[in-house]
Structure 1
Amino acid sequence: MFEDLNYAINIDKLGALQPILNCAAADEPEVRAAAVWALGSALQDLKEVKDVFMQRDGHEVLAKCLLDLNAKVRAKAVMASSALLRNSSKEIRERFAELGGTISLRRLLADDNILVRRRARFFMQHARATGNEEFVRDLLDDRNAIAAFSESIAALDVDDVADMEAGIGALQVLVEIDKQGLLRVAPELPGVIDQVVARCGDPDLAESLTSLADSLGG
């Protein structure tokens, strides 16, 4: 729908933005998921779209959708929130955080649904490159979120390459940004990683995990 950048940029002028925002609150989860997907596709990395999106309080819609009971809606909301926060201004990040959106993203790193947590981890993996390093630092101050994240690492599906790669990527950025802080709040992680390595049959993934465990152990 919004692969055409001109259409995405003019989404509000074309009268499409508000109806899509309204659909994100529809009773049917399929409609909500489709609407949030459309919002994420339109946002992309376009300042013009983000500005009008914020004027329409679209960030409030995304913050609510991150808490949706339907996993598909939550997954789409993570994608759309990532698009909103990518290379965004401090004001946008702060307004989103004020509504609890950032806290919700942190909690979704350990969501029960594999697709939801994979997308949240992908966002964290690229946090430094997209101007969201504080997301990772704030995670280290959220003991409940980091404890849940550690438990989810222990439960990684070693037969699911995408799940493993997302988990490894999230761990790597935590180690890169504040290894000592990570060890302070989650001292069990080296042992947790070793247990995952013992279950992992993929030599490349096992090597990446072993390197992380060694780094934390050092």
Structure 2
Amino acid sequence: MNWLCIDTCGPYLCVTLGSADRFESVVQPGQNRSSIDLVPAIKKLLEDAGLKKPDSIAVTVGPGSFTGTRIGVSTARNLGMLWNIPVQPFYSLQFYAEPLSRLATSALSFMVSLDGKQNKFYSLIVTDSSRIYDTTEDHLMDLNPEQLVTQTSPEMPIYCDAPDLLKERLPEPRQVLSLPQPEPESFFRLLDRSAGHPLPYRNIVPVYVRSDPATAKYPEGFQHRPES
């Protein structure tokens, strides 16, 4: 089965086509360029493979860059509907943590964090490397630096896409490391081992974790009431 795998949530654009045994990828710095580079990358991979379409699509649905997440999710959903093929979602932090979880020992916990702007960081704590494949939305956090300190210990490594910024803002010292470039192989390990499955197209939506101000103010939706 040929999978088209897409991640545009973080600082890299990662597009992969193929199967666990054989695949080709485009991995490049993608901050603010997803809208320009994503579709050409997909087109090139399909042309190089001699395919008109993949059999299925996997996509990270967030959290991460607001614009990047929307572009990746909408592209995956629209192509899924156009080609009439399944689309399976994963969380971005799950994707970035997967290669790190395989390097960790059973006694080592770590955190993966993405700069969420507004002095907050989207974060996931991994305490058991085997559980990364069972990540749910409840495991995803949106933390300010003070909250992040309370969630970690000085010994816990924190892998962040903006390590210098995080170090500067933390009220206490922590072991902050640069988040490695994503590994395309992680898509196939997630597909093989996770409990996830394809969802109806209408359910392939961005996971922002953070509520926007309008949603916070009007949790049941805004309803216009004309003046009497």
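Please compute distance in nm of label points 7 Å out along Cα→Cβ at positions 34 and 90 for structures 1, 2 and give me the label with the greatest value. Numbers along the way, then the final one.
On the way: 1: 4.1; 2: 1.5.
Greatest value across 1, 2: structure 1.
Kindly point out which one of 1, 2 the value 11.7 was derived from, the read-out being mean projected area of the Cα convex hull in nm².
Working: 1: 11.7; 2: 14.8.
Considering all the candidates, the number was obtained from 1.
Tell me which of 1, 2 gives 2.8 when you compute distance in nm of label points 7 Å out along Cα→Cβ at positions 66 and 178. Don't jump to the answer; show the numbers that get you there.
Numbers: 1: 1.8; 2: 2.8.
For distance in nm of label points 7 Å out along Cα→Cβ at positions 66 and 178, the value 2.8 is produced by structure 2.
Tell me which of 1, 2 gives -22000 when you compute helix-only ellipticity at 222 nm (-39500 (n - 2.57) for each DSSP H run of 4 or more, over all residues; to 500).
1
Assign the value 20, calculated as relative contact order in percent (Cα under 8 Å, 6 or more apart), to the correct structure from 1, 2.
On the way: 1: 14; 2: 20.
Of the structures listed, the value fits 2.
Values quoted throughout were computed directly from the atomic coordinates according to the rules given, and no laboratory measurement underlies them. Please read these numbers as outputs of a predicted model, since none were measured by experiment. Cβ atoms are built from the backbone, for glycine too; each structure is taken alone.
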